[in-house]
Each structure stands twice: as C-alpha cells, then as structure tokens.
Structure P
Amino acid sequence: MKYYVAGHRGMVGGAILRRLQARQEAGEDITLVTRTSSELDLTDQSAVRDFFQQEKPDVVILAAAKVGGILANNTYPAQFIYENLMIECNVIHQAYAAGVTRLLQLGSSCIYPKAVPQPMREDALLTGTLEPTNEPYAIAKIAGIKLCESYNRQYGTDYRSVMPTNLYGPGDNFHPENSHVLPALIRRFHEAAQDGREEVVIWGSGKPMREFLHVDDMAEASLFVLDLDKATYDANTDPMLSHINVGSGTDVTILELAQKVAAVTGYTGQITTDPSKPDGTMRKLMDVGRLRDMGWQAKIGLDEGITGTFQWFLENKDSFRAK
C-alpha cells in the first residue's frame with residue numbers, strides 16, 4: 001500500500017508519519033510518499049494533478065492546512081479561507097481523478113456553531129452561526145467535509161473526515177503571535193521564568209473552557225478511523241453527516257491551563273487576565289461518544305502532555321524558524 005501524507009512536516013502530519021514508519025519497521029508492506037511545500041504547492045491545481053497522476057497513491061491522509069490562533073485568524077482571514085479551500089479542493093479531487101478510493105481528511109472543532117449545546121455532537125454541524133474570529137477557516141473545513149461526502153455519494157469513494165479538538169505536542173508552533181493558546185503559553189511562561197518577570201498577562205477573561213488533545217493521541221485516532229472496515233464506519237456515521245469528533249472528553253478554563261503551564265515551566269509570578277482582548281467561544285468541548293463506541297479513546301493526560309511538550313520545546317527552541 002502506498003500512503004501519501006500531505007502536511008507531513010506539520011505537527012499532526014508528522015505524528016501520523018511516525019506511526020506509519022513504525023508500521024514499516026514492524027514489517028508491514030507500506031510505501032510512504034511525502035512532499036514539502038516547496039516541492040509541491042497544494043494550492044496549485046496543475047501541480048497537484050501532475051503529482052497524483054505520477055505517484056498514484058492507494059491511500060491519502062490530508063493533514064495539510066493553514067492554521068493559527070485567534071490573532072492569526074483575525075489578521076489573515078482571506079488567506080485562511082483561500083488556502084484551505086484550495087488545498088482541500090485540489091487534493092480531494094485529484095485523488096479521485098487518480099483512482100484513490102481511501103482518503104482521510106483532518107478538520108477542526110471550529111466547524112461547530114458558536115452557540116451550541118455542550119459537549120458538541122457531530123449533528124450540531126450547520127445548526128447555527130459560527131464564531132466570527134475563525135469563521136473563514138471554519139467554512140473551509142466544513143467544505144472539506146462536504147467534499148468528501150459528495151465524492152462518496154457520487155463516485156463511491158471511501159473518504160472520511162476526523163474533527164480534532166485543540167491539539168498540542170511535539171512539533172507545535174511556538175511563535176509568540178501566530179501560535180495556538182497552549183504553545184503560546186508555554187513559550188511565554190518559560191521566557192517569563194527565565195527573565196524573572198513578576199507578572200504574565202493572558203488574553204481574555206481566562207474563563208473560556210477548552211479541551212486539549214495530545215498530537216500522538218490524534219495520530220493514533222486518525223489511523224484507527226482510517227483502518228476501520230467500511231461496514232463499521234458506515235454503521236456509525238451518516239452519508240451526509242460522516243465526520244467523527246476526536247478529543248479527550250474533558251476541558252479546563254484558560255486560566256487553569258495557564259496555571260498548569262506556569263507550574264511546569266517553573267514560573268512563580270502573578271498571572272493576570274486582560275478582559276479587553278477577545279475570549280472567542282466560551283466553551284468548546286467535543287462529544288466523543290461516536291469514536292468511543294467504535295473502540296478508541298485518548299490515553300495521554302493534560303499534565304503529562306504539557307510536561308512532555310515543554311521538554312520538547314526546550315530541546316528544539318533554538319531551531320525554530322521564528323524565534
């Protein structure tokens with residue numbers, strides 16, 4: 001089987017690639033195909049077409065995306081919707097054109113409406129207004145789900161979608177402005193501890209609740225869903241509601257998260273909130289019952305995961321592109 005992992009240099013794609021490589025080493029007959037963004041621009045339709053016609057993979061894992069936190073989504077909304085739509089359209093269509101019948105697309109929990117019952121069930125999709133701060137990205141990810149479903153319905157493909165909650169872990173982006181909340185806090189509190197600062201200010205009121213999933217758990221869940229036989233997958237989904245939530249099933253407030261990060265990084269100063277900055281959605285907890293009923297649940301706890309991620313940050317911070 002030839003697997004193409006799109007986005008293998010990203011946090012999630014890299015974790016999935018490591019697990020596939022482990023399968024290779026264990027004796028499975030797997031060929032892995034990857035391309036860096038400089039080797040293959042996934043927003044370029046003709047380049048993607050040529051790649052698929054040449055390589056003709058058996059399985060595609062679409063983990064490539066333009067991602068970022070609240071600030072990045074607010075600053076670059078046009079780039080977020082355009083690039084993600086183009087990546088999904090090109091990869092999914094050209095996979096079909098090249099005869100690929102198995103594909104897994106990774107999305108995001110931001111696909112769900114801002115005001116939605118918690119925890120968020122898969123059938124909450126398209127039932128209300130999206131969170132304005134990341135609406136362009138969310139719309140692109142919803143389109144990806146519907147692309148997969150539409151190709152399945154019309155062409156008989158087996159294209160699946162998994163929707164992870166907030167991910168973190170080795171390979172994360174620790175940029176001080178463009179990263180997600182957990183890696184941003186790790187870097188900020190580490191630098192504050194190093195500099196002996198007396199106060200760290202976090203965005204918003206600190207009251208929003210967020211769920212976090214370690215990227216190694218996400219990689220395992222992705223391959224679990226991909227490997228499910230079609231009868232099991234179809235029995236637990238619906239042709240027009242086929243995506244599967246992936247999360248830990250528990251959440252914490254942003255202030256509690258900051259306190260956990262402070263403890264791991266050794267910061268002992270004051271933590272202050274800034275209510276003038278946007279909170280985003282007040283709660284985003286995934287209902288993971290569908291995936292649990294299929295036989296998978298998260299294994300890495302948040303405290304353990306933060307500790308390991310901080311260690312990875314310390315070992316790799318000198319190599320980050322944006323210091």
Structure Q
Amino acid sequence: MTIFNRLLLCFFLISINTFAQKEQKPAFQVVPLGVKGGIDEKNLSAYLLAPVNTKDYICLDAGTINAGIEVAIKNKAFKISTSEVLRKYIKGYLISHAHLDHVSGLIINSPADSSKTVYATNKCMEMMENHYFNDQTWANFGDAGVGFPLKKYHFQTLTIGEETPLTNTTMTVKAFPLSHVNPFESTAFLVKNGDAYALYLGDTGPDAVEKSTDLHDLWTAIAPLVKDKQLKGVFIEISFPNEQPDKFLFGHLTPNYLMKELHTLEELAGKDSLKGFKIIITHLKPPTKNIVKIKEQLKNQNDLGLKIIYPEQGKRFEL
C-alpha cells in the first residue's frame with residue numbers, strides 16, 4: 001500500500017468516526033422528578049426534558065414536583081434551590097391525562113410556582129378546570145374555567161396532530177391520543193428539538209385489550225423518525241408483570257404487551273430498526289417483587305435488541 005493510499009484510508013476512517021460521533025450526539029437532557037406508578041406520593045410520574053446544555057425544561061406530567069427536585073439537587077442535577085428550579089427552570093407542563101398521580105404535584109405546587117403554560121388536550125384540560133382548579137377543590141390558578149381565574153397559569157389546549165411551540169423553549173410538541181381504559185383518553189407527546197425528537201406516552205393499555213388502534217396509529221406516525229434515527233428515545237409505561245390478567249390491567253401495559261407493540265413498530269420502521277434504540281420504562285408499580293419480576297421478564301423478552309433504561313428519581317441522563 002502506497003503512502004498516498006494509507007493517508008486516504010486514514011482520512012476515510014476518521015471521516016466515518018466523526019460521522020458516527022455526530023449521529024450519537026445527544027439532543028435532550030432528562031431529569032426524572034418521579035418515576036413510579038401506584039402509592040408512593042413522593043415519586044410519581046414527572047420528567048423534566050430540555051434541549052441539551054440548556055435549562056429550558058418542560059415537565060412531562062406532574063405527579064411529583066417538589067420532592068423530586070429536592071432529590072435531584074441532592075444528586076447534583078441542579079445547583080440552585082428547589083424554589084428556583086420550580087420557578088425558573090420549569091417552563092411549562094405537558095399533562096397526558098388528569099389522574100391524580102399525574103397532576104397532583106402541579107396542583108399542590110401551584111401557589112409557589114411562577115407564571116407558565118400548562119398544555120393538555122381538550123378533555124384533559126376540561127377535567128382539570130372542572131375538578132381541580134375550580135375554586136372549590138383548589139384555587140383556579142389558570143386563565144380559564146370556573147370560579148375566579150388568578151391567571152398564573154396559561155391553560156393551552158392542544159389540538160391532536162398539530163405542532164405547537166412550547167413557550168420559552170426552542171421545542172415544539174405534537175399530541176397523539178391514547179386509550180387508558182377505553183373510552184378514557186390519555187396522550188402521547190412527540191417533542192421536537194431541531195431535527196431530533198423524544199416521545200413520551202402517558203398511561204396506555206395495549207391495542208388488543210383496549211379495542212383501539214391508537215398505539216398502531218402512533219407507531220405509524222413515528223416509524224419514519226425511527227428509521228431516520230431522529231427519534232432519540234421513547235418513554236413508555238409498564239405497570240404490571242405478565243401474570244396480570246387482561247381484565248385487571250386497567251389501561252396499562254405488561255412486558256409481553258409492550259414487546260408486542262414494539263414488534264409492530266419495528267415492522268413499520270424496518271428490520272433491526274430498534275436495535276440499540278432507547279426505551280425508557282415509566283410507571284413501574286409497587287410492590288418491589290413485581291418491579292423485579294417486570295425487569296426480569298422484559299430482559300428475557302428483549303429480542304429486538306432494545307437499550308432499556310430504568311430512570312431513577314433525581315438522576316440526570318441524556319437522549
């Protein structure tokens with residue numbers, strides 16, 4: 001091999017390596033404030049998501065806020081006070097559905113919060129306005145609904161399938177419907193930052209049990225993003241081990257049903273498209289023995305080569 005050819009080969013290898021590094025560069029940073037489903041009120045669904053190297057977080061659901069921020073500060077995810085994180089870093093809330101384990105942190109912390117936007121689909125927003133921020137259950141901190149609106153929060157209703165800017169961030173969101181004990185609706189949020197995406201699903205049952213096509217429709221919509229490696233990860237729930245009977249799923253997933261759904265996604269996106277793909281498991285429900293069983297079952301069923309992430313409260317990671 002001539003010196004010229006050797007130099008050419010070295011240049012080629014460096015170019016490939018540079019391209020690979022560029023492809024793997026993270027687009028989002030995540031700080032989980034709460035990761036569980038069930039009875040632990042100090043650790044319920046809430047995930048801060050921001051473009052990497054910024055402090056412009058949107059909160060994906062809001063089951064636990066204050067307690068989660070305190071844990072994050074102990075883990076050195078933040079270097080300012082709990083109050084400052086709440087008021088300055090959290091730019092808004094995306095609420096998937098109005099069950100208390102997904103909104104209680106938002107409600108309880110509203111008196112101490114700063115002005116910002118709460119985003120939800122129409123039915124979810126109606127439930128929050130009529131049953132929570134209604135001047136009876138709680139003061140109306142919004143700018144719509146019953147009672148006397150204090151106008152701290154701007155209640156913005158999302159139109160399904162329409163891209164909406166997330167105020168005070170560079171991100172946008174598109175909402176998709178989910179079925180959480182049909183006909184009760186939950187929501188999936190496709191968050192965009194530049195040409196990168198992250199997908200967060202609120203509570204959802206499998207299509208087969210829900211007698212729905214919501215998940216199939218969602219997979220169809222995001223398959224091109226998976227194929228092009230623009231989708232950096234999917235937050236999706238598993239609440240019960242495989243032994244849970246269908247009639248007692250209550251609009252949730254098991255490892256078996258999750259893998260069936262992800263096989264559908266792979267069929268749409270292409271063979272091996274999910275190899276190394278990040279799946280962030282949310283909403284694991286106590287007792288601990290069930291969580292251990294869920295993790296073991298998912299490990300044994302992971303024939304797609306997924307990179308499975310179990311987020312920990314207050315511990316930052318990147319997508």
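Coordinate-derived values only; no laboratory data. Because the structure is a prediction, the values reported are computed rather than measured. Cβ atoms are built from the backbone, for glycine too; each structure is taken alone.
A few notes on this one:
- For -9000 (helix-only ellipticity at 222 nm (-39500 (n - 2.57) for each DSSP H run of 4 or more, over all residues; to 500), calculated) the corresponding structure among P, Q: Q
- For Cα extents along the principal axes in Å, for residues 171-226 alone computed as 35, 18, 11, the structure of P, Q it came from: Q
- Entry that produces 1.00 once FRET efficiency 1/(1 + (r/R0)^6) of positions 163 and 195 (r between Cβ atoms, R0 = 35 Å, to 0.05) is calculated, selected from P, Q: Q
- Answer label among P, Q for the case where distance in nm of label points 7 Å out along Cα→Cβ at positions 115 and 291, calculated from the coordinates, equals 2.9: P
- Each of P, Q could give Rg and Dmax of the Cα atoms in Å, but the derived value 19.4, 61 comes from P.
- Test item: distance in nm of label points 7 Å out along Cα→Cβ at positions 219 and 299 calculated as 1.2, pick one of P, Q: P
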